[in-house]
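Read through the structures below before going on.
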Structure I
Amino acid sequence: MGQALGRMAEFLESAPPSRDAYVHLIAPPEPESKDYTATAILNHLPMEAVAAADDPDAVVHGAVHEIGHYLYDYVPADKHLALASEFVASNAPSIAGIYSYLHEAMAISAQELYADALDNGGSDKEDDADAGYKHPYIPVLADVAAPLVKAAVARHEHLVGGFSKPYIAGALAKVAGRRNELPFVFAQAVFVTASGNRAFADAFQRTLFPVGSARFTDLAKAEAFPDANLVQFSVYSELGAGTEPRIVQLRDAHRGFAFATPRGRGGYRLVVAVIEKLGDADAFAGPGLVVAVD
C-alpha cells in the first residue's frame with residue numbers, strides 16, 4: 001500500500017501536509033446493505049462498516065482510493081492550474097466532463113497501482129478497481145486513465161506535461177455518445193442567480209448533479225471565469241430591455257426554456273428559465289434552444 005501510494009504521489013507531484021492517514025469505520029444506517037460509502041475529508045477516511053465489507057483487502061482498496069483523492073487534492077496549486085490550462089487549451093468537446101471526473105479516475109488508478117503491488121500479483125476479487133462503481137462516467141474514464149498512469153509511473157513521469165493529451169483522446173473515444181449528455185457537458189459550472197434566489201441553483205444541482213460549481217449573484221464576478229460553463233438563472237421579469245433578441249423571442253414564444261451560446265474555450269452560457277425539463281433532455285446538441293415548455 002505504501003509503495004503504491006508513494007508512486008502515485010510522485011506521479012501527481014503531491015505535497016500533502018501530513019503522511020499520516022486515518023481510516024474511520026462508521027456504523028451504517030443499513031448494516032446489511034451490499035453497498036457502502038466512503039469519502040476523504042483531508043487525511044481522514046470515513047467508511048461505512050456494512051456486513052458485506054468484511055474482506056480486509058477490500059477495506060484497504062477503499063482506503064487506497066480515498067488516499068488517492070487526498071493526494072490529488074494536494075497537488076500544488078500551480079500544477080493544478082497548469083493541468084487545467086492543458087485541458088482548456090485542447091479545445092476538446094465536453095472538456096468540463098472529461099476534466100471533472102479526473103479526480104475519481106486518479107483515485108481508481110491508485111487502486112490499480114496497489115493491486116499491481118500486492119505480493120500475489122493482484123487480487124482476484126479486484127481485477128477491476130472500478131467494478132463497484134454504479135456511475136455512467138467514472139468507470140469509463142478510469143479505464144482510460146489507469147493504463148496511462150501505470151505507464152507514466154513506470155517511466156517516472158508526472159501528471160502535468162504529458163498525461164492530458166492521450167487521456168482526453170481516449171476519453172472522447174470511450175465516452176462516445178454519452179459525452180453530449182447534459183450532466184457530462186455541465187459537470188462543472190458557474191451559477192449566476194442575479195435575483196439572489198438560491199432555489200434556482202439548488203434545483204439545477206438536484207437535476208444535473210454537477211461535480212463542481214461556484215455561485216454568484218453578480219454576473220460581473222462570474223465573468224472572471226471566461227472559459228467555464230456559466231449557468232444564468234432568470235425569471236421572465238428579468239428578460240426585458242437589454243436582453244439578447246433571441247432570448248426575448250423565446251420568452252414570448254414559450255412558458256419556459258433553456259438556451260445555450262458558446263463561451264470562451266469549450267464552455268457554454270446557458271440561460272435557464274425552466275429547470276425541471278432539463279432532466280428530460282436526451283442530449284446537448286450545442287448552441288441554441290436546449291429545451292422548451294409550451
Structure II
Amino acid sequence: MLMVLLGVGSGLSWGVADFFGGLQSRKMQALAVALWSQIVGGIALLLVLLAWGGAYVPERVGWGIGAGLFGGIGLVCFYRGLAVGTMSIVAPVAACGAVVPVIVALVMGEIPSLLTSLGMVLSIVGIVLVSLTSEGAPDPSSQPRLALGLALGAAVGFGLFFVLLDQGAAVAVGSPLWAVGGARVGSLIMIAAMILFGPRSAPWPGRNIAIIGAVGVLDTLANALFAYAATLGNLGIVSVLGSLYPVATVLLGRFVLGERLTSLQQLGVACALVGVGLMSVG
C-alpha cells in the first residue's frame with residue numbers, strides 16, 4: 001500500500017508541475033521555465049541532501065545522471081513533437097513510456113499478480129484516453145510522421161528515465177535521494193546543451209520565479225517519491241503509477257481553467273482510478 005501511495009503521489013506531483021509549468025510557458029519561453037525550475041528544484045534538493053542525505057554515494061548519482069539525460073531527451077522530443085504535430089497523436093504515445101519499465105520488470109522476472117496486471121492495463125488505457133483531446137481540423141503545416149517519431153522518442157526517453165532512476169534507487173548503500181540529485185544534474189546538463197547549441201535563450205523570469213520555483217520543487221518531489229516507491233516493489237507497477245500525471249493535469253485544467261472533459265477523458269479518469277485500486281489490492 002505504501003508503494004502505491006508513493007507512486008500515485010509521484011504521478012500527482014508531476015501532473016501539477018506540468019500544469020503550472022505549462023501555464024508559465026504561455027508567458028515566456030519554455031526553455032526558461034525548464035531551466036529555472038530545475039535550478040530552484042535542484043537547490044531545494046541540495047539542502048535536503050546536506051541535511052538528511054547521509055554519505056555521498058557515487059553509484060547512485062551515476063545512475064541518476066543517466067536517468068536525467070534520458071528524461072531530458074524525452075522532454076525535448078515531447079515538446080518538439082507538440083510543435084510539429086497534434087496533441088491527440090503525441091500525448092497518448094508519449095504517456096505510454098510506462099510500458100518500457102513494465103517490459104524491463106517482466107524480463108527481470110518481476111511477475112505481477114493477475115489483479116495487479118489488470119490494474120496496470122486499465123491505468124495505461126486511462127492515461128491514453130485522458131491524453132486525447134479534440135483538436136479540430138488538422139494544421140496543414142503539421143508533420144504527422146515526424147510527430148509520431150518524436151512521440152515514440154519521448155516515450156522511450158521517459159521509460160528509460162524510470163528504469164535508470166530505479167537502478168539508482170536500488171543501490172544498497174546510502175539514500176535514494178542521491179539518485180534523484182543525479183537525475184537533476186543530468187536534466188540540467190541536457191537543458192544547458194539545448195540553450196548553448198540551440199537558437200533560443202533562457203532569460204531570468206523576474207516576478208514569475210516564485211511559481212516557476214514551485215514547479216521545480218514539485219518535480220523534484222515527484223522524482224523522490226518515485227525513487228522511494230521503486231525501492232518497495234515492482235518497477236513496472238511504480239512506473240505506471242508515476243505515469244498517471246496526465247490525469248492530474250487534465251483535472252486541473254477542468255477545475256482551474258474551466259476546460260470541459262470529453263467523454264473519452266472521463267472514461268480515462270475512471271479507468272485510471274479503477275486501475276490504481278486494483279494495483280493497491282493486488
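The greatest value of distance in nm of label points 7 Å out along Cα→Cβ at positions 43 and 235 among structures I, II is that of I.
Structures I, II were shown, and FRET efficiency 1/(1 + (r/R0)^6) of positions 27 and 51 (r between Cβ atoms, R0 = 35 Å, to 0.05) at 1.00 was computed from I.
Taking semi-axes √(5λ) of the Cα gyration tensor in Å from the coordinates of each of I, II, which one would give 39, 21, 17? Can you show the working numbers first?
Details: I: 39, 21, 17; II: 26, 25, 17.
The correct label is I.
Thinking only about relative contact order in percent (Cα under 8 Å, 6 or more apart), which of I, II has the largest value? Before the final figure, lay out each step's value.
Working: I: 16; II: 43.
Sorting by relative contact order in percent (Cα under 8 Å, 6 or more apart) in descending order puts II first.
Which one of I, II has helix-only ellipticity at 222 nm (-39500 (n - 2.57) for each DSSP H run of 4 or more, over all residues; to 500), as calculated from the coordinates, equal to -12500? Going through each structure in turn, the value belongs to I.
Output the label of whichever structure in I, II has the greatest value of mean count of other Cβ atoms within 10 Å over residues 155-162. Don't skip to the end; give the middle numbers.
On the way: I: 15.8; II: 24.5.
By mean count of other Cβ atoms within 10 Å over residues 155-162, the leading structure of I, II is II.
Values quoted throughout were computed directly from the atomic coordinates according to the rules given, and no laboratory measurement underlies them. These numbers come from a predicted model, not from an experiment. Cβ atoms are built from the backbone, for glycine too; each structure is taken alone.
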